[in-house]
Structure P
Amino acid sequence: MDEKKLAELIRSIIKEEMQEIKQVVYALRDGQEELKAQMESLSLDVHKLHGEVTAIKEDAERIHKRLDYQILRIARTEEELHLLKPNKQ
């Protein structure tokens, strides 16, 4: 086999190998883009859930304050009722 044919064979092999490497790189890039899109979607979901949790916490705090107020009113009413009852002796 002369040098020209050998060089041509080597070029052909290198070209095929480069083509395979190129396909692997493209597949990796596509996979990376898919993962990036999924991460962005998850990030949006997390931000949305964070907002919802914050709203729930605020609602719970407001409910607790109203409940404390109602308990105080009940205690005052019970005290007034107790004071209005005639003393039994």
Structure Q
Amino acid sequence: YRKDTGRSGADRDDFDDAADFVGWYMAKSRSSNGLDMNDAFNHYLAYHEGHTGYRRGSWRSKSWLVGAANQVALQANRYRSQLQGC
């Protein structure tokens, strides 16, 4: 990430850097796996398993991970609904 973006001083504990990383990683997931930018479920799986692991489907045998991804998707939908109400 640091090399690819030129953000050599990026720090995972800095909110701006962390948010930028998430956007960067999601863009990579979209380009490498064709994920929709609004698909929190599959983006979570791709982040956890890595792009290649996601593509291979390694997450399919991990019911606990699918459950966690479902929770992420539910929270994303709550946020989406709240934003629409603004």
Structure R
Amino acid sequence: TEEYAELKTLGLDGVMVYQETYHESMYAKHHLKGKKQDFFWRLDTPDRLGAAGIDKIGLGALIGLSDSWRVDCFIVAEHLLWLQQRYWRSRYS
């Protein structure tokens, strides 16, 4: 959050975050190295963006990455609704 807040002071106004899939075991299968391999760190990224006051936050899933694309679509929508309620000053796509 502190890093995003600092970037905001430097002019950052939007970030697009692809969770790729909300299916934890499938996510682990595709992300084997680096910070991105931490499912929950990635899942919390839009929350950190909102807490830092980032104006535009984009969410997405890679449809077809997991076998349960309908679940991914539903959870993206639920994630968006939760963020909109909590960080209502941010805009979303």
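No value in this document is a laboratory result; all are computed from the given coordinates. Since the model is a prediction, treat every value here as computed from it, not as a measurement. Cβ atoms are built from the backbone, for glycine too; each structure is taken alone.
Hey, Cα extents along the principal axes in Å derived from one of P, Q, R reads 39, 36, 23; which structure? Provide the component values of the computation, followed by the final result.
Details: P: 130, 19, 9; Q: 39, 36, 23; R: 39, 28, 16.
Answer by label: Q.
As an exercise: helix-only ellipticity at 222 nm (-39500 (n - 2.57) for each DSSP H run of 4 or more, over all residues; to 500), calculated from one structure in P, Q, R, equals -24000. Which structure is it?
Q
For structures P, Q, R, which has the highest computed value of mean count of other Cβ atoms within 10 Å over residues 14-21? Could the numbers behind the result be given before it?
Values: P: 10.0; Q: 12.6; R: 17.4.
Evaluating mean count of other Cβ atoms within 10 Å over residues 14-21 on every structure, the highest lands on R.
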